[in-house]
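FYI, it's all coordinate maths here, none of it is from the lab. Bear in mind that the values here come from a model prediction, so they are computed numbers and not experimental data. Cβ atoms are built from the backbone, for glycine too; each structure is taken alone.
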Structure I
Amino acid sequence: MSRVLAAVACVALLVGSSTRAAAPIGYRFQFPEPQHHWMQVEATFSDLGSAPLELRVSRSSPGRYALHDFAKNIWDVRVTSADGRELAVARPDPSGWTVADHGDVVTVHYKVFGDRVDGTYLAIDSTHAHINMPAAIVWARGLDDRPSTLTLVPPKGVQWQPVSQLHRGSTPLELTAPNLQYLMVSIDGRRFRFSAHHTGTASELDRFVKDVEKIVREEGAIFGEYPTYEPGDYTFVADYLPYAVSDGMEHRNSTVMTSSGSIRTHRLELLDTVAHEFFHGWNVERIRPRSLEPFDFERANMSAELWLAEGFTQYYGPLALSRAGLLDLSGFASEMSELVAATVLSPGRDVRSAEEMSRMAPFTDGGGANDRTNWSNTVISYYRYGGAIALALDLILRMRTDGRVSLDDYMRAMWRTHGKPGATREGYVDRPYTIADAEARLAEVSGDPPFARDFFARYIHGREVVEYSKLLVSGGLTLRRQHPGRAWWGDLMLDHRAGGLRITSPPLANTPAYASGLDLDDEVRQIDGARVDSPDDVQALFKRHRPGDRVRVVYVDRTGRSLTTSVTLSEDPDLEIVPVEAVGGTVTESQKHFRQRWLGATR
């Protein structure tokens, strides 16, 4: 295992320049019992004046759009004055405390529990502390522009090294942030640091980091430059541990990546996360939708532009891996297959546009629902939907201009106009974009405003889908049925029960099973008079049928009624993208040239 680190993953504590030199907010993190996954926090607020002090805990976290209500893991809250006297505290709502009568200095003492290693929450154990600031700190309304100082006190007898996007303080265990927004969001003359807490060897990590460097260089070439990283460098914080949750979370000058997989067994998967999260250093952290600027820590943050902010990033991850020589053509085609199939085949596209799918993020991105939903029929991930749009737009631009213009040009235009201009306050974005701005940049890059207007009307505001089969031919790729001629009633999940097979996933609205009236929780007893006890029984039976055949299904619904229905089987619609040479075709010189300009190294 690598040497133990305190991986402090910080999001911007809303901090910026202030009209007067107000006293910094001081945070002190101590770890008396790390094996029990909690830490003791002291937060000191000075120069307060006489107004009531409104203490808050974030309900949301940048990079996530749902509510997480981090206050649920905070307890033993005490508030004291400068002389140590305990102050009266009111609790106006679950995420805050109000101190009405106080002096110039107030210290808040509390404990916070965390045992989830991912990009959103807090995780503390005997080996390290993995801290996402919104999940850990109490902050104060009205003090957003105050700078902050964070002091870490490791457990006794343990040497922890802080790794963070925060600025270095006066000691090795002190970090600073210019404001709350920066504290919370925590090669080319720039320095990139990779810090890993993992189970592999030093030589394995060295080889992995060499591949990370290839990704960093390729993505820098897309934009022609790297952002200005305020601390002076960019930090990759990786927790590859057996008990971690697979996740990646972008911050302005860093990223946090977690996985239960190792760099030995899940190398390509981990590199894909590296490519995705690093691309966010441009797209979303600086090329930022106006709907997310500034981020509001006290509510769910809704944006209609996530198809671009997250979806285009989803496309560029595999593309960067391909250009870096880390993903072969078949692997890239497989990644694109997932994006296209999810968009083309989902019934959700008939009811929600790319904008509307983006607005669902507060419900679907880490949000929880106790009641059942029909999202399988009404929602497509904006990651995949937006990724499919990015693939289409890249190919369209290349085909329209004989390769002179591509999606790279579009991203550079977004960067020049909206991302690169300096911010007046560190951690903020001065020129966030709207959907109208995104359309205007496409009009500029393509030189064709009517084309840009039509593309947005049909594929962003509207619900049309691009003809991918025609676009992919230019790159010598074929979109085809993955299982041609196979009889199919839908991709139902089935669980064996004593009486038959229980349907454990809602049938999709565009499937034969749905049309026949079958639904979630129904138990299938017989198909064509044959008893079925396993999913394999169903597949074996369907192999004896052809698309268009009708099968008789006996089932028991959730009320206990025994019913019979008829299912007209269709052809399995599942799609895959494959190189033409993989299916016996010949790649032309023109297609080889197109592929090289599209998928080859940019540098």
Structure II
Amino acid sequence: MAIIGIDLGTTNSLACVWHEGKCVLIPNAFGEVFTPSAVSVNDDGSMSVGKAAKERLISHPDSTVASFKRFMGTGKQFFLQKKHFSAPELSSFVLRKLKDDAEVWLNEEVSEAIISVPAYFNDSQRAATKLAGSLAGVNVERLVNEPSAAALAYRSQNQKKDGCFIVFDFGGGTLDVSVVECFENIVEIISVAGSNRLGGDDFDHIIANEFCNENKLNFDELSPTERSIILKGAAQCKLNLSSAPIGKMHVDLPGLRGALDITNETLARQSSEILVGIRNVMERALKDCGKNVDEIDQVILVGGSCNMPLVQQYVKKLMRDYSERITPFVNMPSPDAVVAVGVGVYAGIKERGSEIRDMLLTDICPFTLGIGTHNRSDHSRLFMSPIIERNTTLPSSRVNRYYTVYDNQTEIECMIYQGEEMHADNNILLGNLKIKVPPAPAGAESVDIRFTYDINGLLDVEIESVSTKKKVSKAIINKEYGLSDNDIKQKRKKLAVLKVDPFDVDEIRFLVARAERLYVEIAGFQREVLISRLLRFQEIVSGNKRIAIQKELVLFAGFLDDMEASLLIL
């Protein structure tokens, strides 16, 4: 049974497999690797998915839908042929189609799929993606962030190229920007930023609105069929601008006639809001990465919307604004297939493909996880207190201490949130947990709250009373994941190994022990130097960044070698 990788896209979806030592994009029934993310309900109640459904967007707009990925994790319902469908249900039809086509091409059953998601998908959106997999009859244990998949694809094709680069992933409905570092066999995501409401489809709507303005039409007052026709023409016009200085749009139908000529310069002026959104996402990713911009080596353009000259030129301008040094751009072969190749590589890693099994991909938490804490100025609105900050390497375990607020307080309630807002109620509430504490003056009693979060979206929360040593714990996981109580119990056992000091690694322990032994053998100023260097070593190790730790192990070992050599000279 095979494991496949799936890029579940807003516009198109692809499947990939590690086959005979390389990643192979799996063709569908039409012999094409791109399957449109479109679903239609036929008159007889049967379903059309992919290319056939896309064709029905104009002829049957009331029973056909696309771009539903934008609504994953929301309560939005789509009404098709007197039936209601959610975004996960519609996505499941696309996943089922990809799975069936893969089984035909591979001539074997597909046992599992690894699915890519935008880095900034929150817990509900990730849960909806896993639910779509369950509804499609495919086991989905692992979701991979799209920029992480792109980085993995890049690394698999550039094995000898260490460095730091930006992955700019701009698809039909989402934008993800991530800063990635490669060192030896490690691909580490340092920071991510993104928007689930910003993509190439927005340019289609701008061109469509400009067409309507030019021809004295009101887009909102047109019929669904007329709107679909105009949007299709706008998408083609956008595509034409990739290879011609002027994009031409022409519609000549009874009751619907008009034409539009538009240049990239004009489109850029009309798309100022989109471009500002791109800049904001880029700046957030660079700010969070903790690196000087001059340390960035390259920018990798990923996603179908990166084929637009307007997007390419704007990103180049942004890079020049930050640093004159960042000039090389890497246009991966077929930018809209890079993410699929990356999840295919990950599928190969999971299957322990001999060519890539030693490659290590580290991912990060794209959002902050924390609890609500007392707000003295407004008791009704809690402050957000982060425990696991966004861009923390996963899996991760962090603990913070909190104190009672009132005299004789006998209970502490932990309200668990996800998000970046200062006030907790502006973030996503994930759950709550309570623990009893002995009555005492305000601030006299305290609890340690530990969050442990894994790469598959399972958050384990543990509260321990400092004075009584009593503990309560709870697994916070979206119900839509469909895990049984036994599944969650098994996953929590795996998480338990993370609740250890980060120094619990043989090589790190050895170096610390060696430093402690040297401390005994030296004196005076050398001891101060050793202590200072050891503290730096411990700080880097506790940061949980794989590449930084890997480099620091070499540097600290060299430092200890030099210190040991000085003893021999003396």
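Structures I, II were shown, and distance in nm of label points 7 Å out along Cα→Cβ at positions 273 and 289 at 2.9 was computed from II.
Quick check: 2.7 is what I get for distance in nm of label points 7 Å out along Cα→Cβ at positions 33 and 457, calculated from one of I, II. Which structure matches? Comparing all candidates, it corresponds to II. A value of 19.5 was computed for mean count of other Cβ atoms within 10 Å over residues 65-72; which of I, II is the source structure? Attributed to the structure labelled I. Comparing distance in nm of label points 7 Å out along Cα→Cβ at positions 25 and 73 across structures I, II, the highest figure comes from II. Taking FRET efficiency 1/(1 + (r/R0)^6) of positions 313 and 513 (r between Cβ atoms, R0 = 35 Å, to 0.05) as the measure, the highest value among I, II is held by I. Each of I, II could give Cα extents along the principal axes in Å, for residues 89-400 alone, but the derived value 64, 61, 49 comes from II. One of I, II was used to compute helix-only ellipticity at 222 nm (-39500 (n - 2.57) for each DSSP H run of 4 or more, over all residues; to 500), and the result was -12000. Which label is that? The value was obtained from structure II.
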